[in-house]
Structure formats: structure tokens, C-alpha cells
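As C-alpha cells, here come the structures.
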Structure P
Amino acid sequence: MKLSVPIHYSIIPIQPEAHLFEVTCHIDKPNPLAQTFYLPAWVPGSYMIREFAKNIVQVFAVCKGKPVSIDKVDKHTWVVTNCLGPLTLRYQVYAWDLSVRAAYLDTTRGFFNGSSVFLCVSGWEREQCALDILAPKGKQYSGWRVATTMPRSGAKQYSFGRYQAQDYEELIDHPVEIGRFSQTTFKARGVPHDIVIAGRHDADMMRLQKDLKRLCEQHIHLFREKPPMKHYMFLVSAVGQGYGGLEHRSSTALLCSRDDLPNATHTDVDENYRTFLGLCSHEYFHLWNVKRIKPQAFIPYDLTRECYTRSLWAFEGITSYYDDLALVRAGLIAPEHYLELLAKTITSVLRGSGRTKQSVSESSFDAWIKYYRQDENSPNAIVSYYAKGALVALALDLLIRTRTKEKVSLDDVMFALWQNYGKTGIGLAEQEIEKVAQGVSGVDLSDFFDHAVRGTSDLPLRELLEAVGIRLEMRVAESVGDKGGKPAAKKPIYLVRRPHFGAVIGGSGAEIKLTQVLDGGAAQLSGLSAGDVVVAIDGIRVTRASFEPMLNRHVPGESVEMHVFRRDELMTFRVKLLPPPVDTCFLRMDDKPSKGALRLRNEWLRIANI
């Protein structure tokens, strides 16, 4: 077959019941001495080496119609030598990753990110390529369709057939959903946006259209021009319990709990739906921040190894700041609900002692080995560049607003980054964002960045929020499930008498397994460790349901005897209970702010006229 492009791929769900895709890669003019192929080790937007090549089951090579040998030379690289004519590789990929990062296939649906299934032809990364997405065989799959924003080259919309990409980077930047799904479309600033939902659900599609339109137009409004693509798609997989998102150049892959989707009986934005909207908001903002405004270290991506940058706090943290802020600015949630979300973020950061040991700059650099590979000691050792990065962005925004008397804000910094870097394709060098922020605002921010980005002390959020008429207040937690965000429902005298154990509880069923033991807590000081299973307190059997009530029968300063299994050994520990830490935040609007503070607050939390 004569092709109009140098490289031609095909993919077919060859055995959905065995979770196998079959992929072919055809190249007309391979390197006659040695043609190398490799599979990426990670996917842009998720900063961990994932070794996708481990899922390749078999690889066969055919040169000029005859089988030839193909040699694997390292963990993700294959070489064919002495092929003078057209070369075709055929291989199978095991797809059983129910996430947004790799590939999934069963008899109900299929999904893939190109980085986990398409071998790259070394030396041909910048060449055009075609992709045939083929339907699985069998009557049971007759209703399957295709959803992707990859440009069509003969295929009809939502259909199997031929698609085309300008180069390998584009090929792997359009995730693909295959199967039966719900679909609806809205326009934001004249640009079509599709919502595609796979999995069982009872979502109100009209409600989603209306709300996501407002949300997308809010983000578009910030960057002051039409979005940088002709068509956008929210690819949603609804499951019983799940959460995750991955950004792409004109789409996002989302994993959500079906209960987070609105149904026809809901008229308000409850906590579950707020979670879903925040996820959509985060990934949509990435259209600008990360996909186009990106670190110099990512231009071009080297997908065979780690690409280090100390700036993920900005690319993910600033995005995490705007994801919830956009909800209130778009009028989807009330300001009070936004403050609740913000207070939960503050609480999550303050509860980890890792924030006093690792800066967000260091957290960004070590994402590959720490943030994406968390273990039982992570709260004591690391800080999230997402969560603290969002608070750095909040502090930066409020600082610029107050210093310039609302003439400049972080919105203006983002617009400048878009104009000078996102639209031009120029990557940002390390600390370049700091220089842009200072240049746009005219404010000396060097001390702020040294303190907030490269330092480990807490941010001056109380003072900055007071300047916009917001009171930051702290209290002790009411229970182990208290994430903050609201004033205490119980009387303060009760809460201060509630003992603090200092461990995160996991396990299955009624089991009480210590998954994380926190610095300076009663559990750590008594010698308890992560992995220990508590079976009795003061000689009485304890379960997950009775653990906290039994501890709450005691007051700080008292001791209890705990029997635990460590591995298969029964051990006894004397645990002296400690007072609860004041680590739970809630925010409230000042009832009588100054005129200046009220003006700043109203502008910061404005509902944009879009």
C-alpha cells in the first residue's frame, strides 16, 4: 500500500477478553544498517518513569515481506539490522491500567495514551505519521465508537478509520477512547468542546454542558483570546471510586467516581460535583500552563529518561490555585465554598512536617523519585508542589494585588507568560517565571521567592488574607476524618481534651493498620511503626469502628497499653497520648473590612463578566 506519510501505524483491540491491543508500525525507508525503535518510559504530565515497555508481549519484524530478526538492546529499545526495503513491526500490548496514564482494554471499552502503545521510530520523530484505529471483531463490539481529538484523515467523526499526526509528539498527545459512551457538545467562545463519558453513569449531560461552558469561558477570559485549539474533548471514565486527570494539547483524560457526576435530581453543586468540576478546571487550565507555557527542560520532551525542573511548583501549583478560583469566578460555587476548599488545602500542607524539610523547588526537582513514589514516611519528608505550590500562587497573587493596589495581579503575569512564551514556543528557564512576575508587577519579589519557593518556613498567609478581608483561623481537628475548611461543630473545651494519636489508619475491613506514623506524634514516640496492626487497647479487642471512640475515653497525658502485630510477632507498647495539635484551618470573610480590603476582596473573587 502506498502511503502519503513516512510512517504508518495501526492499532486494533485484538483480544479484548485478554486485554491485548495489536499494533503495527510501517516505515517505507528504514535506516538500512540499523533501524532503532523505542517506547517512551513516561508520559508528559505525570513525572515518574513508568516503563511502559514492560507491557509489550511480543514483537515481530517483516522486511520486504519476509520475517527478519529484531533485537532488544535495552529495557525499551529494539533494533532491526540490514533491512533495505519497507519495514513493518507487529507487536501486542497488554492493557490493564485503569488510570489516565497508560492503556486499558476489556470487553466493555478500550483506552490508550499513545506513549504507552506506539513505538517511536528513532530519527523520524519529526515526520508525519498516519494511524488506523481498527474495530475489534465480533458482533458484541458492533456498537463501539472512537473518541479522540486526533486530526481525522478519512475517518468519520467518532468512527474507526484513519487519523493523522504531524509528528510523533502529536501522535501521543491525543488519547483515544474506544467503546460505547455518552457524548454531548457545547461551544466556548465559538470553539466546540465535547464531553465523552465511558462507564455506567446517570449524569445530567445538559447540566454538564452548561457548567463546563461557564468554567471553560472563565479560563479563556483570563488569557484574553480564543483557546489555542480548534476542538477540545473531556474524555471521562466513570467508575465506582477513582480520581485523576492528565492534560493533552486539545483534550484531557479524566477518571472520576460516578457519584461525582451530577444527575437530574441535583440542582446545587455539592461536594462531590465540586470535586469533578475542580478536576475539569485543573486539566483545562493546563491547555495554557504546561502544554504551551512550559519549562525549557521539556522542549523537546525526552521521554526515555527523567527531565528535571525546579519549576513544577509553578506549572502545577499555579494551575492548582486557579482550578478552584475559577469555580467561584465563574459563579459555579459561592465565595464561602471557595474559602472552604482553600482552607482544606492550607490544612493539608500544615499537617505534614515534610514542609519544614523540603522546599517546593526541591519537591519539583524530586518529583520523579519522591512525590510520585510516596511511601509511609512521605508526610514526614516531602511537601506537595501541587498543594503548597497553590498556596505560593495564592500568596503571590495577593502580594502583587496589595502592593500595586489592584493594578496588577497574577492574572496579568499569566497573560504575559502566554504572550511571550506560550504562543512563541519558547521554554522558560529556571526562575524565569520569577523574573516575569517582577517585571509585570514592578514589585521586588526576590525575598518572597527565596522564602516561598526555596525556603521551608510557612507562608505569611494570615497577613495576606487579612489585607483582602479574609480571616484565617486555626483549631484542633474534631476527628481523624476532619479535613478542615469549616468552624468546629463541637465546643472547644471538648476538642482540646481529645487525645492525639499521630498516625494514619489504613487496612482492610475492621483491621487497624498504621499506614503512616507522623513525626512527633504519640504513636512514633511510643515506638509504633508503619505496618503495625493494632488489635487491643488496655486488653480489649479493638476494631476500625471502635478505635477512635476508645481513645477518646482518655485525655491527653494519659497512657494506654496497645497490643499490636508487627509482621507475625505480637508486641506491647505503652502509648502516652498527647494534646491535639492546632493544625486545622478555616477561613471566614471579615464582616467589617476596610474599604480597601473590601475592594481587593471583591476584585479577587469576582464573577467575571463573560
Structure Q
Amino acid sequence: MKKLMIGNEAVARGLFEGGCRFVSSYPGTPSTEITEFAAKNDAMTCEWAPNEKVACEAAFGASLAGVRSACAMKHVGLNVAADPLFTLSYTGVNAGMVICVADDPAMHSSQNEQDSRHYAIAAKVPMLEPADSAEALDFARRAYALSEEFDTVVLLRMCTRIAHSQSIVEPGEPLPLFDKPYIKNPEKYIMMPAFAKKRHPIVEERTERLTAFAETCDFNREELVAGAKIGVIASGTAYQYVKEAVGERVSILKLGLVNPLPVERIRRFAASVERLVVCEELDPVLETHCRALGLSVEGKSLFSLIGEFSQSVVAKALGGEVHEGYSLDEAVPVRPPVRCAGCPRRGLYCSLAKNKVTVIGDIGCYTLGAQAPLFAVDTTLCMGASVSGLHGFNKAVENRDAGKTAAVIGDSTFMHSGITGLVNISYNASNSTVIILDNSITGMTGHQQNPTTGYNIKGDPAAKVDLETLCRAVGIERVRVVDPYDLEACDRVLKEELAYPGPSVIISRRPCVLLKYVKTAPPLTVDPDRCRTCKACMKLGCPALSIRDGKAKIDATLCVGCGVCEQLCRFDAIQNRSADKKEAL
């Protein structure tokens, strides 16, 4: 029965149909839904791992035991999993193993737009790239046979548009379950130098076999148009843009196996047209391959190295009909992302901004603290870098003013890669204050559980990491817990820990206001007669607050009654109606 599926759901279905029975991942947009959809299928054991390296290694463990496995991550997550990936290329697999990686051209929710095809090339492992949901299911399913035939992990490259767009798929029956026995084989699985030297030639021979496979496999296909003078080589989303914009006028070599790339197949295709063009988002990977073959090819001379393409971009480059779209007569105000009304990070950021603290930030929705009006974050690099960066910063300025710098990191990110940075602070004794923003969930990617929440991916009770005990266990003697809705406490504790000449941790603890179990208070109101329009409340950047007719106003549909703005108002203009009613009673 045919269904509409987003690409990530289709991948999850393909993994299941391909015989996958173990999935370990760390959530990261645009890959997150692969594991979330997989977890709905009780035939597969699914889990959130603390980070992508752990997820990849767990999937390898399952493969080693003889069970087909998978892990999923976004492109920057593959950086974290790169260590096991490169050695997995040498060891190969027992049962099939698939690593799903989702790139994010245009950086819709990422700090860079790196091209994961480089990892496939560098690690010398095959990479499949589907161009719609039907191919996402098919490629994920067939990746296991490819993995086992060539004794290799297989990378499945998604991107934001394919991961989150819908197209028609036709689910099939899952392959029969089987378990491959584990057979002890030290020379294959123990990568000490003596054994690794013997495995490297096997990797090179496998690449040769895979390249020969690319010449005839149906992951790649030619779509020839009689009399076409232009031939376009494309894959993934770029293929869809070419197909829609100029598909009736050009011949297309559509690549589904994007590493290794065919040689003679590309040469034959190039010989069939007068003009060869490569259309690919981000880096010129296909174009570089064509040039290495001595072909005359156009690519980045027509298309940008930056961001996403569109049908219009392709049409403009290749002489098709360009649709400019529609525009409004008036300019639409920019609407940047903003922390939610009642966000538990806002109060703590208010204290950081008030005390003019240099803040080393991290990856999460709390990164929005860098925006107006608080401007409370100074830098953001990658997962866990806040803690490590704080240590280096403070070591560099320890003879000056090291007491005005702090790190902020979420609870999930701390478990991902912040712990080791804290161990470094403790072990090498820097005057550093780390603030763990504990909102009891993985917020930015859509409320996934993590090791600090006490629940697993299915919402069942699980072991819960005690952050206070963990921090003390790695040598941090001073661990303070504050409620970020209490501005006086935040300000006092922050000043005390910044003044302390040694390592310390502040845990700012309050659940994300969007969690279903969080009960919000009645909305606050503003007494216009008391409001002096001092705009102290506006410094919070709360979307529930605005200035209307010269007075502060609170949107009752957004306000959750957190009371932070009430504490800032010196004229008692912001009032808690529920409290007034209690006093009246």
C-alpha cells in the first residue's frame, strides 16, 4: 500500500525492511526523526546514546555480534563519530552496518554546512545518496546487502530537503531475520599496527571492486533525452532541481552511489553530449572527479559553493524558464528565532548580562542568548567546546581577570561531550565556573530524552545521571543549584562562584516550559497606571512582552507566569493576578 512519507521515516522503514534490529543515535536536526520513527517499531531495539561516537561504536558492537545495525546523526555529528568510522573501514563488519548522516546545506539548524561526502572519500567507504523518500527506503534497505557483500560499513547521506520533504513510497515486507554467528578473528577486528597493516591492502582492493560495481549498479542511472546537447551529472536534491527545471531538455546521469564514483560510465555519458555540467550542492566533489578523468566540465563556474539550490537557480544556469516567485508590496519584518516565553534560561542570562560576564557558549537552543537584547553569549563552536574553551581562556588570563568568564552548557550537551572538559578543569585546576543549564530534556532537536532525564527513547523509566554527584565525582568541590526564575538567587550565586578562586559548577535547574508535564502559572498583567515605560522588562527579550500605546503589555496567550519580568519592575506595574486573588481570600 502506497504512503506519503518524509525521507527520514522512509529511511527508518528501509532499515527495518533490510533486517536492521539495533539502532543507536544522538539526536541532531535534520537526522533526528530517523531514530524516532525507528523507535516506534518494536521489532528494532532503539536508543539515544550520549553522543555520536558512542552510537557508532554501539552499532558496530551489534554488527560484530551478528545483528544488522544502524546509527544516525547530522553532519557535524559525523565529526564526533569519525574516530571509529576510519578504523571501521579497516575492520569491516560481521552483520551489515549503516551510518545515516544528514547534511544541512544553508545551515537551517547548524553551525556549518560541511559536505559529508568528503568523509566517505577519506575513510574509503561506500556512500549512497537518495533523491526522494522512495529511494531513501530502497537505499536503506539495500545498504545491508552492499555492506555484507563488500565487508564494509555503508554511509547513507541525507540532507535537509530529502529528510523532511514528503513523497510516495511503497513499503514492502521485511527480510527474514537472521543472526550471523560471531567468530573470533583477531587479525580482522583488532587494529593494532601489525594487523592494521594487513587490512589496509584489503581496503584498497575493496575500493577497486566497489568502483567496478559503480559502473553497472542500478543505484546510478542514465536518463537520456534524444538530441540533448547538455548532459548533467547530479545526485540527491540537485537531481530533483535539474529534473524539474530542465529535465525535458538535458540528459542526466543520476548518481545514487556517490562514493566510489564510476569512471568509464561517466566518460561514456560525457561523450554522448556536447556540454558536460555537474550540478551539486556545497563542494565540487563530482566535478573534481570529472576533472581528474580529463573531462571538460562546468560546475562551480555556474553554481555556488554556498547554500542550497532551487529550481530557479538551476534554470538560470542552464537556460530554462526562471520563475521569480511572488513578492509583497511592503517589506516583511525579519523574525529571528527567539527563546520561548518562560524559557528557564532567560533569568540566568539576565544575571550574566547584568554582571557583564564573558560567556563561552555551546550548542543548543540556549545559543539564542547571544541575540538582542541580552547579548549574553560571546562564542559558540561545537558540542562541549564551552567547557574546554573556558578552561583555556581562563588559563590564558589567570594573571589578569579570570573571574569574569563562565561557560554555559545544556544538560544533554554536557552528557554528550562536556564531561571531559570538566575533568580537564578539575585536573588542571583552572579558575573556571561552568553553568549547566538543566532543563530536563534535549530541547533544540525536539524534546528527546537523555541520560539526565530518567527516561529512555520510548519514555520508559531508565537510570538517571545525578549531575551534582557526577560533578563532585570528577573533582569539583563547589556545586551550586539555582532556580533561574529566582533572579536574586541567580545574581548572588553567580557572583559568589565567579569570585571563588577555583573550579566550580552552577546548575541552573528548571524544566523546559514546553514539556507536557510542566504546569504553567496564570499569565501576568501590567497596570498601565503604574507603568513608567522604563523598559526594564523589555531587556529580557520575552516574546510575551511588548510596548503598546507607550506602556508595557503582556500577551496573555504567550505568558506562562514565570515572574522574571515582575522581579525587574521597580514600580510594581507587573502583577500576579492569582496572588492578588489569594490575598483577597
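When distance in nm of label points 7 Å out along Cα→Cβ at positions 427 and 531 is calculated for each of the structures P, Q, which structure yields the highest value?
Largest value of distance in nm of label points 7 Å out along Cα→Cβ at positions 427 and 531: Q.
So P(r) over Cα pairs in 20 Å bins from 0, in percent, for residues 131-442 alone, computed for just one structure, reads 23, 39, 36, 2; which one of P, Q is that?
Attributed to the structure labelled Q.
Tell me which structure, out of P, Q, gives 1.00 once Rg/Rh (Cα atoms, Kirkwood Rh) is calculated.
It was calculated from structure P.
A value of 0.05 was derived for FRET efficiency 1/(1 + (r/R0)^6) of positions 27 and 467 (r between Cβ atoms, R0 = 35 Å, to 0.05); which structure in P, Q was it taken from?
P
Computing helix-only ellipticity at 222 nm (-39500 (n - 2.57) for each DSSP H run of 4 or more, over all residues; to 500) gives -10500 for which of P, Q?
The structure behind it is Q.
Every read-out reported here was derived from the displayed coordinates using simple, explicitly stated rules and does not represent laboratory data. Just so you know, these numbers come straight off a predicted model, no measurement behind them. Cβ atoms are built from the backbone, for glycine too; each structure is taken alone.
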